[in-house]
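**Q** The structures considered in this document are given below.
Coordinate-derived values only; no laboratory data. The structure displayed is predicted, hence computed values, not measured ones. Cβ atoms are built from the backbone, for glycine too; each structure is taken alone.
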Structure I
Amino acid sequence: MSGALVWLRDDLRLHDNPALHAAVTAGGPVTVAYVLDDQSEGLRPFGGAARWWLHGSLAALDADLRARGNRLVLRRGAAATVIDELVRDTAADTVLWNRRYGAAERAIDTGIKQSLIDRGHVVHSAAAALLWEPWTLATGQGQPYRVFSPFWRAAQAMPTPREPLPRPVTVPAGPSVASDALDDWGLLPTRPDWAGGLRATWTPGEAGAAARLRHFLEHGLEDYDQRDQPSADAASGLSPHIRWGEISPYQLWHRLHGELTPAQRRQAPSFLRQLAWREFNWHELYHEPDMATVNVRPEFDAFPWRSASSDELDRWRYGRTGIDLVDAGMRELWHTGAMHNRVRLVVGSFLVKNLLVDWRVGEQWFWDTLVDADSANNAGNWQWVAGSGFDAAPFFRVFNPQLQADKFDPHRSYIRQWIPADEVRPEPMVDLKSSRARALDAYQQMRAV
């Protein structure tokens, strides 16, 4: 290998990075690049919170590469054009990347791969983001899994996922080529700068991911059975780091199968099951590429959604519904770019069922405000709440925010964290009982079509 170009995407790490590991192991100069592709057809633009995270993650990765004798090359534009330019600029004979699974992303990668091969280049791709790639698991009839439990059983019957690859000690630098300045990409909010809560909550980058994992193992895993309590320190906080590939599922799988205390060992399967739910959503997206915009269950195309006013939607978006647990969750989301998983179900159910607002409205808001928004989990989880997805909660299961607060936040610790005790609360925008009845009537109307 006379020279290699490693094209990073949702794999912003050095440890357990198959594309980077193969390039470094083969010897020769290595150019490591990230392409901000906001031009190729079919790609969904990042939301505001995701752009904030991406800036921090790229800065951290560049610092890590510089400590190993290299740097991160940044280019912006359609990937097919930019990769051609980088191959020409670096004289690389080999191009390596880790695979992506969205339909538009796969189409882009396939086109680039074929073009490079036709011109005599070597192209390598590898599995890095999923433990079980979508085409490796199928039912006995050769069909995709549509229910999580049999998917999880089939996954557990697969060979043990490979061991994580080591972090390179050095990364031999490629030729000096032009790179964009990260600040010129304008990923950070400025007018206004609404990211103060994000900065106070998160440390994007591989080191931040490692610190989160250490904290979870030391303080959260033993109490993981309390993860439905939003005030408990039991959730891992790893979701955005996994989404951006700052830590791999292979690292997590083997760490959770490694040396653990007896209490940690009892809770590890529950965490791994949550990791597998992410895999299941990607399995679904691979086979249902329009999952963010199209009902997986077509009968929901006839659902009589309400056309909510902008004021109604803003009351939900900014935590002014008058329903304490809903408002606490939406304020947590706005401040931190994340929301406790149990509360996500509650606020989603409230929007879709109590307000009768199309789930796609909520999916789009979460896409813009979550630091961990990814194409599969965001769409899959919203369709789960709406009842329109595979293995979804039935529509008639309506989460009552007051009962959920009584059960999971009985001392109102979480609610008080986000709603000051002296705040004058608005009247609830809907009556929970009558709006539930309205939702069930709408569901019966859909079924009668």
Structure II
Amino acid sequence: MSTELSIDLLEKSLLGTMLKENYLILDAGIQPSLFQSQIHRSIYLAMQHLARNNQPVDYITILTMVEPSEVGGANYLAGLQTFGDGEKFEAYVGIAKTEWREKQKQHILNQATSQNWTIEKIQKELDALQTDTLSVETDVKNDLVKMAERPYHPIEEEKIVPTDLKELEKLIVGFRQGELTIIAGRPSMGKTDVMNYFALTAGLAGYLPIIFSLEMNKAMLLDRLIAASGRISRLKMRDPFQYFSEKQREQWIPVLTELSKANLQIDDRAGLSVSQMRAQVRRLIKTNPEQKPIVFIDYLQIIYSNMARGSNQTTIIGQISWELKQMAKEFDCPVVCLSQLNRSVECRQNKRPVMSDLRDSGNIEQDADVIILLYRDGYYGLTSEPAGENSQIESGEAVNAKREKLELNVAKNRNGPTGIVSVNYSKMTGQLKE
């Protein structure tokens, strides 16, 4: 496939996606000059005009603004939506910008050669090329004007997502907007249960929890959430008809009703990239404008990367952690991502993890604002374990009382102190409690 044909299809996909999701027209920060086709440029200019005037954008409204010949005709416009692909939109925007810059670079170098430009002028033009696709306001005068009344009004309370764990909040306060939090532990240490607890707490506090469950499907994750909410043994959740007590059957609908109040959003597609997650977050923010989002990801090492094959795993994970931090900044929301720890912790006498135990750590330590490392004695058989599976199922409510200490070690905190907090954890229900 020729480069020209590839770019043409890419531009059709961008326009088709924006026709499906009108909010992307202004949110994506695309300049008309990015489109190499004059027809596509004319279509996008018409789309921008309609969007800025709060009008619906479709092929009919576009045709009311321009001559059909300027936009390829009515059939051409109507067919653009078939090329739309919301999941690949951001990746395609990146490719379009790269192609545009390359073309502009060649134009600049050709001009420089024919007109004998100075090195300084060439450098200036190439530097300007790096920011020419986005309009960025750099002058601080307007910002200073807005600050004029600051000493005369109380500070607006910062939006911080609560954890409902008082000792933990003494260290991190809560999950802050624009921050990346990494929660790390060995397999089966309790990472997903901790994530579920924070997601439920955030949802019931009025936030919008968006969970990307890359490893566990939605049904399994919901069973865990129901078990934790209703203080039900996860073993009983395998077959509620057979194992539920009469009391648990009576409380089933109230538990589901309470869980629904958290407005949880779960995307359980495997192999998602950060750009695909960003597209989904942007869509959910648009459809839930009244709620501030908080993003949860399970887990870091299985996020798909677009980096070339053969790239070093540490480099790939470092790139992903950087992209997660940029996502937190772009949407001004907390991003909480689970991470595996490497096996080196198993070889030490003291099994409590440290930051260097982060698997394929790369830049994780640098990018994360908060790092929480999980540890419990029961994982290593240092405390008594519950009875066997059959007796656990049949022992009814007694199994829910079996709790152990789970340590949340705040090993890094960019905006506060570090320290260790212990909570009560039930492995059978997944419930956390101080």
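**Q** Which structure, out of I, II, was distance in nm of label points 7 Å out along Cα→Cβ at positions 37 and 117 derived from, given a value of 3.0?
**A** Structure II accounts for this read-out.
**Q** Right, something else. Where does the value 23.9 come from, among I, II, when mean count of other Cβ atoms within 10 Å over residues 29-36 is the thing being computed?
**A** I
**Q** Given structures I, II, which gives the highest value for distance in nm of label points 7 Å out along Cα→Cβ at positions 69 and 405?
**A** That would be structure II.
**Q** A follow-up question, please. Suppose mean projected area of the Cα convex hull in nm² works out to 22.9; of I, II, which structure was it derived from?
**A** Working: I: 22.9; II: 29.1.
Traced to structure I.
**Q** Here distance in nm of label points 7 Å out along Cα→Cβ at positions 13 and 381 has been calculated and equals 5.2, so which of I, II was it run on? Write down the numbers at each step before the final one.
**A** Values: I: 1.9; II: 5.2.
It traces back to II.
**Q** Among I, II, considering only distance in nm of label points 7 Å out along Cα→Cβ at positions 149 and 349, which has the greatest calculated value? Walk me through the numbers before you get to the answer.
**A** Numbers: I: 2.0; II: 6.4.
Largest calculated value belongs to II.
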